[in-house]
Structure P
């Protein structure tokens with residue numbers, strides 16, 4: 001099933017996407033409320049929507065929102081280590097990774113309040129002159145859990161969606177210097193959409209136990225990378241299991257795969273000083289992500305708001 005959240009003018013609704021039509025559920029029913037229900041609720045609701053929808057809408061007549069406009073939490077992993085090597089290479093750094101990267105799958109907490117829809121305009125992060133995209137896949141949990149077994153943790157995923165981790169690279173330099181994790185560099189926007197595609201829909205793409213979903217990103221129609229989800233260094237189950245150590249995960253939690261190698265502009269920097277790179281996103285640029293079986297996003301970058309300076313002038 002392909003679950004969407006949409007607005008036809010009377011507020012958000014949830015429904016099943018079938019071609020160019022949406023079979024809507026009753027007002028007040030959300031994808032999150034279905035995920036938080038008893039086992040089988042999501043499938044039963046989808047079957048009921050197909051048999052007897054509360055309304056039927058053409059996709060052309062609605063605004064598609066993120067399938068989960070406000071997830072309980074968002075964590076973003078880094079399962080493609082070649083993405084990190086590509087960033088190091090672009091910055092003129094040694095590509096050898098610290099041994100810590102091979103000990104656990106890295107992740108950080110992101111801003112669940114910053115989620116935007118697959119076709120929403122995205123403003124540049126305030127004060128940023130080096131705004132970037134990141135091509136990822138979001139895993140949505142259908143079952144919670146704690147201290148999960150890496151061999152079984154992937155079974156807690158109910159579905160997948162495209163995930164764009166918009167990043168202010170100049171702010172990230174400062175975040176890294178502060179040394180306490182990601183801050184304003186990752187705070188402005190996260191795209192989820194266009195749909196939550198349930199695991200069963202994607203089984204035809206499974207190869208050797210992994211989902212071989214072809215993924216690509218483009219800016220103004222020019223493809224910047226093409227990759228596949230099955231090329232991660234850490235499996236999706238390993239990432240979820242590590243995230244669950246000592247904490248409770250909940251239905252609706254979103255965990256990002258990490259960036260597909262080449263799937264951000266930082267990896268394409270070709271100047272000694274990355275501030276001189278002339279391909280950072282600017283107002284008017286059109287950013288698209290695409291995933292086999294997942295659909296496509298298309299978003300226009302807009303000007304950001306002016307920064308109100310602190311006492312330091314920053």
Structure Q
């Protein structure tokens with residue numbers, strides 16, 4: 001008797017969200033099958049890959065990253081160089097120096113740098129903060145205004161500051177709002193509901209459900225993403241049908257396996273190879289679990305993940 005495979009295509013689908021403008025705009029989401037299940041139904045929008053730079057430039061980056069930006073005198077130069085890397089779909093700018101417990105850079109300085117970057121490149125932009133909720137509320141509000149008309153992703157609003165961020169980014173300046181929760185499906189859903197109650201269109205919301213580098217509590221990340229996608233597709237839960245963007249770079253390059261120098265850990269081999277491995281393994285794992293876009297740092301990692309997406313989707 002012939003075997004007839006059962007389709008894994010669902011009636012529900014992930015929202016398709018576009019960010020950026022013009023020919024370089026990208027669209028994520030839109031699928032009605034589980035991640036990478038292109039054998040069940042066509043996945044029109046393959047997962048996208050972004051490249052991250054920060055307001056610190058190359059100050060805190062390992063040598064294996066710095067070499068790709070030789071000759072760059074300004075952040076605008078770095079942005080242009082980053083945008084030219086193979087496989088890059090969008091540019092992410094992290095305003096890391098705004099942290100009041102760190103460099104405590106002023107909002108004016110950071111927004112000025114953001115404007116320089118926005119003027120230098122035509123790629124879609126994702127704006128990340130400093131992980132201090134109060135400062136981020138201020139930074140994201142000003143960033144949404146500064147990027148008016150750019151259709152950027154403001155990543156991310158949290159439960160503590162979603163009213164300020166959502167009102168500025170999603171309502172006043174019509175940017176895409178990122179909703180960030182801490183690796184918990186219930187928290188993710190709750191935040192999406194709160195943002196929608198502000199009046200932000202659910203089709204203009206993406207999620208950052210949290211991440212970690214592989215080997216660092218990563219099973220919680222995977223199980224959360226699995227549950228989010230299952231609820232969105234199998235159960236048709238509209239409050240979890242937003243596509244997911246995952247900032248991988250800051251996690252993967254922050255662990256000892258990527259940071260330890262070859263002098264300190266000669267038995268571990270090349271630091272660059274270790275860093276790329278951590279970034280690629282983390283990125284591919286979250287894509288397989290449901291992420292619709294990842295933010296990476298090393299050009300080789302970006303090339304590898306971008307190539308895999310072309311082969312798998």
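Nothing in this text is a laboratory measurement; each read-out follows from the coordinates by a stated rule. All figures in this text were calculated on a predicted structure; none of them were measured in a lab. Cβ atoms are built from the backbone, for glycine too; each structure is taken alone.
Out of P, Q, choose the structure whose coordinates give mean count of other Cβ atoms within 10 Å over residues 130-137 equal to 26.2 when calculated.
P
One of P, Q was used to calculate relative contact order in percent (Cα under 8 Å, 6 or more apart), giving 24; which?
Of the options listed, only P reproduces it.
Given structures P, Q, which gives the highest value for distance in nm of label points 7 Å out along Cα→Cβ at positions 34 and 234?
For this comparison of distance in nm of label points 7 Å out along Cα→Cβ at positions 34 and 234, the top structure is P.
From which structure (P, Q) was helix-only ellipticity at 222 nm (-39500 (n - 2.57) for each DSSP H run of 4 or more, over all residues; to 500) calculated, if the value obtained is -11000? Please report the intermediate quantities before stating the final value.
Numbers: P: -4000; Q: -11000.
Label of the source structure: Q.
Kindly point out which one of P, Q the value 19.3, 61 was derived from, the read-out being Rg and Dmax of the Cα atoms in Å.
Source structure: P.
Compute distance in nm of label points 7 Å out along Cα→Cβ at positions 146 and 266 for each of P, Q and report the one that scores greatest.
Evaluating distance in nm of label points 7 Å out along Cα→Cβ at positions 146 and 266 on every structure, the highest lands on Q.
Of the structures labelled P, Q, one was used to calculate Cα extents along the principal axes in Å, for residues 18-161 alone, giving 59, 41, 25. Name it.
The structure behind it is P.
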